[in-house]
1. For the read-out FRET efficiency 1/(1 + (r/R0)^6) of positions 40 and 296 (r between Cβ atoms, R0 = 35 Å, to 0.05), a value of 0.20 was computed from one structure; give its label from I, II.
2. Determine which structure produced the value 21.4 for Kirkwood radius over Cα pairs in Å, calculated from the coordinates; the candidates are I, II.
3. Among I, II, considering only relative contact order in percent (Cα under 8 Å, 6 or more apart), which has the greatest calculated value?
4. Starting from the value 3.1: which structure in I, II was distance in nm of label points 7 Å out along Cα→Cβ at positions 280 and 320 calculated from?
5. A value of 2.4 was derived for distance in nm of label points 7 Å out along Cα→Cβ at positions 80 and 240; which structure in I, II was it taken from?
6. Match the computed value 18.2 of mean count of other Cβ atoms within 10 Å over residues 32-39 to one of the structures I, II, and report its label.
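Read-outs throughout are calculated quantities, based only on the coordinates presented, and are distinct from any laboratory measurement. Note that this is a predicted model, so its numbers are computed, not measured. Cβ atoms are built from the backbone, for glycine too; each structure is taken alone.
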Structure I
Amino acid sequence: MTHNIAVIGGDGIGPEVITEAIKVVRAAGVEISTTDYDLGGARYMRDGEVLSEETLDELRTFDCILLGAVGSPDVPPGVIERGLLLKMRFDMNLYVNVRPFIGTAPGATEPHDFVVIRENTEGPYVGEGGSLREGTPHEVATQGSFNTRMGVERCIRYAFELAMTRERKHLTLVHKTNVLQFSGSLWERTFNEVAEEYPQVETAYNHVDAATIYFVQDPQRYDVIVTDNLFGDILTDLGGAVSGGIGLASSANLNPDRTGPSMFEPVHGSAPDIVGTGKADPRAAILSAAMMLDFLGESEAADRVRAACVDPVTGSTSDVGDSIAVRVRN
């Protein structure tokens with residue numbers, strides 16, 4: 001079976017690392033057909049287009065999307081993030097963000113293995129709010145957090161289902177219920193109600209500020225974490241820092257209902273300062289591709305790709321990709 005993959009190399013090191021990810025997927029013996037899309041900061045600077053409705057409709061026809069990185073210092077902050085990344089998440093219903101972390105935190109003696117489930121289409125990133133008297137000493141700005149029972153419940157339910165597949169069967173809700181009494185209450189009540197349907201799963205709750213401490217000092221306490229969009233965005237970067245670095249941080253933006261493609265991407269950004277130097281670590285992109293293979297039902301190949309990334313590899317970006325490809329074949 002051939003899987004049809006849309007490839008958005010994007011900006012900076014994005015095309016470099018995504019080339020290695022595709023190389024490794026093919027080395028694993030998985031048949032894929034790829035179609036490249038020129039999207040990102042460079043495209044925006046060239047013709048002012050971020051993501052047209054026509055292109056979005058084309059992307060909907062693929063099995064999955066593999067994204068390298070987007071963002072350019074020449075583009076005003078937020079243009080690409082809102083116009084491309086958030087638009088794809090919202091319009092293609094990529095409502096679950098999955099970020100796995102395996103490693104040993106600095107100073108720790110035991111490894112950790114946990115995964116963060118981040119709600120991906122609500123919260124502050126919806127853009128509810130506005131400004132008044134902008135640019136004056138009396139400027140007012142508001143930014144709301146948009147949460148629905150449907151959006152919260154489907155994310156929490158996905159997290160419980162994932163916890164059921166793992167050995168520890170443990171799920172932690174992370175929020176800030178003592179201060180965010182409305183959104184926090186919705187998350188906590190929904191979490192507790194859904195938990196009644198999963199008596200096999202042990203549950204816990206942490207305030208987000210406490211979780212940042214535990215991520216560093218005691219990450220072994222975690223198995224699966226579920227949290228909202230903003231908290232998840234912040235915590236997962238910290239998760240990368242305590243798990244070997246952001247160069248190993250993979251992610252999946254999932255449409256679990258499979259009404260459209262899901263998108264897989266490393267989270268290290270476009271790193272324009274090292275473009276073309278061969279210093280970019282492609283393993284986050286390769287591990288994101290392994291998550292894509294899992295989603296496509298190619299779990300045996302995905303396991304081989306992950307195993308090939310465990311031991312350190314030295315050399316340039318392409319050298320690392322070549323070495324991992326050889327390991328996968330063998």
Structure II
Amino acid sequence: MGDPGLRVYTDGACSGNPGPGGWAWASSPAHHDSGGDPATTNNKMELLAVLRAIEANPGPLTVVMDSTYVKDGLQKWSINWARNGWRTKAGEPVKNRELWEPLCALRDARKGELSFEWVKGHSGDPMNDLVDELAVAQRDRYREQQGPSAAAAQGGGAGKLTDLPPDEQRAERRRRDPRIPDGHLLAVLGMPPDRLGGWDPSPEADAVRAKLRDLIAGHAALAPDLRVVTGVRPGAELLGAEAAVLADVPFVAVLPFPDQDRNLNPAARARYADLLGRADEVVQLERKSPADADAFRKAMRRRDVWLASAVDEAILVWDERDDRLDRLFADLDVRLGAGLTVLHP
């Protein structure tokens with residue numbers, strides 16, 4: 001594009017799946033629009049925000065969004081979807097086709113004057129914050145119309161998270177915690193190397209990695225915005241990161257504190273560093289490294305609780321005999337229910 005034209009920011013918000021939601025676009029505090037729906041999803045609101053922004057703003061236009069689902073769909077996935085009769089690689093119907101089709105048609109009709117950018121949500125960008133506020137206001141307007149139970153924790157500032165259903169708790173946590181990555185989040189956690197064939201390459205580890213790759217690929221077929229979340233610690237977490245790379249699915253490395261690799265041998269540290277460099281995003285939860293073994297255990301426990309509350313689904317590599325994982329399993333089971341898969345090595 002020779003003329004960058006107008007820059008428009010977009011965002012969507014939703015409580016529940018489905019539930020009350022809102023969408024918004026804005027190029028300035030004086031030029032914006034927003035709307036909502038009493039029963040929708042976050043992805044629908046993100047799509048509708050971009051669709052309405054393009055419809056309302058003719059001429060050269062840069063659309064800035066914090067949804068990788070919409071940006072990657074417009075620039076990558078939709079090409080194959082349309083070619084395959086709006087079906088995924090797995091042959092499943094594309095979700096939200098009723099919004100994707102008109103959006104892609106607009107993109108094609110205005111080829112050469114549209115461009116798309118991504119910005120991390122809740123990262124301090126004033127325009128991203130503005131459209132978030134507009135979308136949340138619409139969501140809360142529809143939530144209020146549905147009565148007190150739907151209006152709990154309105155706007156994220158009132159009420160307790162524990163008053164909300166699990167799906168709404170996760171959505172509200174994401175709104176409040178900018179460290180939580182975007183997308184449909186799948187955690188991979190589980191046993192350390194001593195229960196997976198040891199620290200060196202082994203047939204046991206290879207088999208677990210292959211199973212994880214197949215599971216991740218299956219999840220990606222159902223959720224195009226899938227991102228694997230893993231701590232990249234030796235064992236199941238590291239194998240999960242490698243499996244995500246093999247499945248061509250982006251992964252996020254979640255580090256509980258700095259220099260997590262300080263006690264690894266040179267070969268393990270090199271493997272860890274290589275994967276960290278391949279991560280789509282790195283999230284560090286705490287600034288200080290633990291001073292002793294007890295502080296280490298507590299920091300890892302805080303990390304596990306954060307992950308269990310942030311992700312949509314999880315794969316736990318566990319033989320159901322290693323009691324070191326009993327507490328983690330209980331956390332994931334309570335928070336995710338059917339969203340938890342136990343993979344036996």
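1. Comparing all candidates, it corresponds to II.
2. II
3. I
4. Clearly, the read-out refers to II.
5. II
6. II
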